[in-house]
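These notes open a run of structures that come right after.
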Structure P
Amino acid sequence: MKIKYSLLSVAVSGLLLAACSPEENSLPGIDLSTQQMNEGNGFTVSVDTETNYVTFNSLLPNSKTIYWEYGPKPEEGADFSVSGNFVGTTYKVGIAFPGEYYVRMSAVNAGGLSTSEPAYFTIEKMNTDLISDPTWTILTGGVGKSKTWVLDMDAQTGKPLWFNGLKWFFTPGMSWDTFHAADGSNYIDSENWAPANAIDPSHEKDWYWTADFPGNSWICGIQDYGEMTFDLIDGANVTVNGNKGSFNMDTKAHTISFTGVLPLSCGCDNDIATYCPTGTYKIIYINENALQIMFDSGSSDQTPFSMNYIAKDYKDNYVAPVVTDIELPEDWRDYILPKNQNITTFKFNEDAPFTWFDISGKEEIKRSFDARDLSDMVLQFNNKAKVLTVTDPAGNATDIPFELDDKGNYVFASDLPVISLSTNNADIVFGSADCKLQILSYEIDDYSGDVSELLLGARLYDAQGIFYEYQTYRLVKQTCSEQERLKVILGFADTGWAFAQHEAIFVTGEGTYTFTLTSDMGFNSQDPYLYYIDICKLLKKHPNADMIITSIKRDGEEILGTRETFTDEAISRQVGDNAVDGRRYLLNPWSEESAANTDLFKFNSTFEVTMRVVYDSGDVVLHP
């Protein structure tokens with residue numbers, strides 16, 4: 001119980017300091033006796049036998065600062081095992097497991113802290129509703145089970161397996177709502193995380209640092225920091241390196257409280273206790289394999305940080321990616337070195353100028369850093385002379401000869417200039433430690449058939465000289481025309497799976513477009529089976545885009561709105577086979593409601609759909 005009391009003493013010291021006025025050195029108020037503090041005189045305990053919610057209510061004057069602790073009733077001679085604690089005059093908590101429990105109330109007095117005798121109460125039955133949120137199962141394995149977590153660090157190499165490091169840093173006040181949107185998207189899993197879409201967007205401009213361990217080994221030593229096991233076996237229990245305690249979660253507030261033990265960490269226990277003296281911490285990310293707990297004291301003088309954990313099962317079964325050559329399409333040279341373009345010019349993508357890829361060529365967890373203004377930085381490849389000219393944001397140009405090998409590596413004859421790319425992380429630079437840039441991927445413009453975006457990766461090496469990831473540069477090819485062109489697919493098929501054969505169609509900006517099918521396109525127009533309209537790559541730059549159907553005409557006759565299930569609102573909005581494609585599924589044979597409208601799609605000569613394309617509707621409306 002030493003840890004528990006150290007937590008309590010830190011909390012009390014803060015409460016005592018808060019009770020002192022700047023002008024006085026003595027503590028106000030009068031001391032209370034234990035009798036005055038005990039149940040009946042100092043507080044009441046009320047148990048709702050239907051819901052298992054227990055309410056602790058102070059009867060002391062409101063001027064008193066109250067501290068509660070509760071937990072399972074200990075066996076004779078055993079220490080108290082605290083399940084939760086709280087500061088406030090009233091505390092309501094749900095207790096899922098049947099059994100005998102206790103509560104003690106403490107109050108700040110003139111001479112320090114007075115604590116009541118324990119008051120005992122009984123929970124008669126199990127209430128699994130209190131632990132039904134999936135987060136309980138993700139954290140513990142489920143009722144009657146246990147699950148073990150470890151810090152995300154390999155004890156021999158220091159390499160993380162899920163996050164890029166075991167400790168990240170944040171602006172005070174951030175929380176789950178800062179890093180998650182209402183639709184469940186979040187700052188780690190989302191392809192393009194937009195802080196403005198967060199449940200709490202007030203921290204949109206705030207700083208946080210997803211510190212990579214290989215580049216910041218000063219954070220902690222490379223070692224095995226042990227294990228932290230949560231279980232729901234006759235209670236909500238947690239064991240940290242052999243020390244047993246209890247825990248509780250508030251799945252709505254996304255907090256977790258530890259008492260009796262401190263969370264597993266790579267730092268000093270006193271630091272952890274100082275950051276969260278009540279033993280309550282913020283959960284800012286959790287899934288089956290990964291967990292982040294944030295330590296935030298609430299003080300602007302202290303930088304909050306997270307401990308990043310992975311499930312032990314995930315670690316034990318982890319198969320490290322093998323360093324292999326990046327697989328590029330067979331005809332990649334035809335696009336990277338087009339025969340009719342001796343010089344190709346690139347600039348950095350304005351929205352996402354840099355990212356990170358693992359050694360197998362897969363994009364890693366997104367990391368949020370502010371990019372500096374790179375609008376004047378230019379990379380110009382003279383493919384005939386085999387010279388790259390790098391022009392930095394200040395206008396300084398550097399020429400570097402290169403060769404392009406068969407594996408897609410630009411191999412340079414001398415060092416690339418080192419140019420800072422971020423305003424808040426000096427480690428993010430343009431450059432290369434080994435005079436190479438690897439082609440990781442590229443995109444082809446559907447309209448021109450030319451490269452539109454090129455991703456080049458610079459290998460990053462740790463202190464032992466081991467290659468561990470690519471610092472990746474997103475480059476946009478500069479062309480004479482800056483007009484956006486998005487390919488449109490009209491997917492119309494009959495029951496024999498004969499598809500309409502139509503010419504290439506493109507959306508060139510916001511506006512109204514009409515897409516027309518004719519009966520001579522190679523399918524049976526009297527035997528419709530499915531019909532969808534895809535706008536390719538629409539959501540890549542415009543995640544809030546909408547495709548609004550304003551008219552549908554069959555052989556010149558308007559049919560949109562002729563049925564309740566055949567309106568713009570009723571026709572499904574979704575993404576296509578590619579997650580960045582927007583789709584309207586007008587006739588979906590796998591949907592009974594949509595398939596009931598099949599007869600409306602039979603036509604003799606023409607079938608026209610008029611659609612208004614909006615790039616920003618204010619929200620995500622085309623859903624997976």
Structure Q
Amino acid sequence: MHQFSANELLKNIFGYDKFRGEQSEIIEDFAAGKNILTVMPTGAGKSLCFQIPALMKPGLTIVVSPLISLMQNQVEALKILGVEAATINSSNSLEDNRDIWHRMKNGTLKLLYLSPEKLLTERMLAVIAGLKVNYFAIDEAHCISQWGAAFRPEYEGLSHLHKRFPGIPIIALTATADQATRTQICEKIFSQNVKTYLAGFDRPNINLNVEIKNGWKQQLLQFLKDRQNGGEIQKENGIVYCLSRKKTQEAAEALVKHGYNALAYHAGMPGDQREENLNRFMTEPDLIMVATIAFGMGIDKPDIRFVFHTDLPASPEAYYQEIGRAGRDGKPAIAHMLYGMDDIRMRRMFIDQEKSADDHKNRGHQRLNALLAYAEAPECRRVSLLHYFGDDVKFTKCGNCDLCDNPRETVEATETAQKFITAINQTGQNFGMGHIVDILTGKETDRMAQLDHERLSTYGTGKDLAVAEWKSLVRQLMARGFIVSDMQYGSLKITDHGFLLLKGEADFRYRPDAKLKKAMRKVKSSDKPISDLPEAAEILLQALKILRSEIAKERSVPAYIIFRDKSLVDMALNKPVTSDQFGDVFGVGARKLKEFGARFMKVIRDNS
């Protein structure tokens with residue numbers, strides 16, 4: 001019987017002229033009996049890496065997959081190609097299963113798709129032991145890792161597969177795995193006896209955008225309005241992800257009200273309704289699916305033009321997987337995400353309330369921190385995302401994200417951040433953002449008077465920023481881990497990292513929101529840029545900063561309370577060495593002259 005080569009099968013069965021990327025090398029190694037871990041971006045053709053070896057010689061390939069719908073879709077696609085494939089699952093009839101068992105035993109079935117639970121039953125394992133099984137393929141392999149964002153306990157049993165069937169090669173495939181997840185996959189599935197192919201994570205056709213949440217419903221409608229062609233609603237498929245079932249229903253109703261073809265999809269709906277909605281989404285050219293994360297894994301629809309997140313996803317892995325459902329045809333697509341401080345608080349709460357070990361919770365917080373760093377990235381989002389996954393990025397700007405399209409400046413804001421953290425500290429870390437901002441902006445309220453907070457040294461020291469600007473800055477302090485929000489009461493707490501900032505042992509740069517950039521630039525324009533100082537003055541300035549930091553540590557206060565940067569710049573430029581001269585420095589009053597004048601004037605003399 002003629003055995004077809006990989007290239008013949010590619011052309012004759014799948015209709016492709018050539019392999020993409022490293023497909024050919026992966027197939028060659030797997031067919032030769034090597035264990036393989038392959039990490040490829042969504043839509044890069046992972047399935048061919050086991051489907052073609054499965055067809056190259058007599059025998060059966062067992063494919064492990066987490067979802068019935070995913071298995072059914074792949075089986076139907078293979079059947080259309082003339083490949084003998086089947087899945088055994090709870091939706092099968094008794095007659096279906098008898099037929100599949102018969103084809104397994106007589107050797108005509110080539111690929112059998114099973115859930116991990118079904119595969120690991122003693123009956124199934126005993127049957128497999130008596131068959132000619134050539135390969136095991138484990139799809140969505142990141143589900144086995146406790147460090148992954150989509151951990152599935154039922155995948156744990158797959159760690160015994162290579163021990164029970166040591167002579168059968170295994171290929172594990174995923175589009176979503178950071179270094180820690182890849183390491184755990186290699187340990188659990190292969191006991192490190194594996195060759196890894198890391199094909200890269202970049203999906204260059206997906207435009208990446210992040211927008212600060214400010215009325216999610218209107219922002220969603222505006223996003224869709226911006227995509228209209230001549231005022232007419234675009235005929236295109238998209239996915240809108242929401243965190244809750246209630247919000248999913250609300251969003252779908254809002255879209256329908258505004259003339260869009262939209263449906264909801266979440267785990268609380270009857271199964272037959274979900275299946276009907278999924279079928280419509282797969283067939284209708286203009287349907288928007290509004291869904292929780294219950295929707296999406298394994299959705300192989302090539303022409304999804306956008307993915308819109310109304311809430312912050314759980315992790316970079318979850319985000320990458322969800323946006324990866326767009327643009328599988330290689331044509332332009334867009335990923336648009338909204339997020340705000342409530343998202344950060346909610347995600348922290350979800351992690352802390354998990355019934356899991358502390359190391360798993362810590363890993364969850366680390367993943368969330370990485371996603372927040374992406375959301376607050378000062379430059380190219382794609383570079384930030386790819387770096388997280390350990391991708392060797394060859395560029396500094398992708399030209400296809402909001403930050404490349406509209407570069408945003410960052411401003412030095414250590415002193416401003418210290419003000420905010422000082423106010424939190426002065427009030428016992430017992431208040432939320434609103435009250436702290438009221439203190440800094442000098443707001444006169446009954447509560448302020450009742451608490452006697454008008455007497456705080458920070459009261460009114462932040463009037464140079466508008467409330468909206470303070471909110472933006474606070475969100476970025478939270479994203480960077482300087483402060484956290486108490487899960488029960490919403491009061492702000494200072495982290496160890498935040499206390500380092502307070503002491504002047506860490507710094508903070510702030511990226512004004514796009515709509516605030518103009519106002520922020522106006523506020524900053526009165527400050528003389530430090531980079532404009534003559535070299536001698538720059539050297540003196542650094543010496544003055546060191547002294548300021550020392551005094552701040554001695555008194556356990558943030559550096560700006562001793563002197564603002566603007567005061568130090570004035571000293572560096574004018575070099576005051578007498579009390580009268582020092583008294584003329586910006587921000588120096590009688591008390592500061594008495595308290596600090598002598599020490600600062602000594603540094604000025606020593607460096608002049």
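FYI, it's all coordinate maths here, none of it is from the lab. These numbers were taken from a predicted model, which means no experiment stands behind them. Cβ atoms are built from the backbone, for glycine too; each structure is taken alone.
Which structure, out of P, Q, was Kirkwood radius over Cα pairs in Å, for residues 244-595 alone derived from, given a value of 23.5? Walk me through the intermediate numbers first.
Details: P: 25.1; Q: 23.5.
Source structure for this number: Q.
Right, here's the next one. Can you say which of P, Q returns -2000 when helix-only ellipticity at 222 nm (-39500 (n - 2.57) for each DSSP H run of 4 or more, over all residues; to 500) is computed? Can you show the working numbers first?
Numbers: P: -2000; Q: -13500.
The read-out was computed on structure P.
By the measure mean count of other Cβ atoms within 10 Å over residues 92-99, tell me the structure among P, Q with the highest figure.
On the way: P: 17.6; Q: 11.4.
Going through P, Q one by one, mean count of other Cβ atoms within 10 Å over residues 92-99 is largest in P.
Here distance in nm of label points 7 Å out along Cα→Cβ at positions 108 and 132 was calculated and came to 1.6; which of the structures P, Q was it taken from? Show your work: numbers first, answer last.
Values: P: 4.0; Q: 1.6.
Comparing all candidates, it corresponds to Q.
Also, quick follow-up: Could you tell me which structure in P, Q was used to calculate mean count of other Cβ atoms within 10 Å over residues 36-43 as 18.0? Please report the intermediate quantities before stating the final value.
Numbers: P: 18.0; Q: 22.9.
The correct label is P.
Distance in nm of label points 7 Å out along Cα→Cβ at positions 420 and 556 was computed and gave 6.8; which structure, P, Q, did it come from?
Working: P: 6.8; Q: 2.5.
Source structure: P.
Given a value of 3.7 for distance in nm of label points 7 Å out along Cα→Cβ at positions 140 and 460, calculated from one of P, Q, which structure does it belong to? The partial results should precede the final answer.
Values: P: 3.7; Q: 6.0.
Traced to structure P.
Give the label, chosen from P, Q, of the structure having the highest value of Kirkwood radius over Cα pairs in Å.
Values: P: 29.1; Q: 27.8.
Comparing P, Q, the top value of Kirkwood radius over Cα pairs in Å belongs to P.
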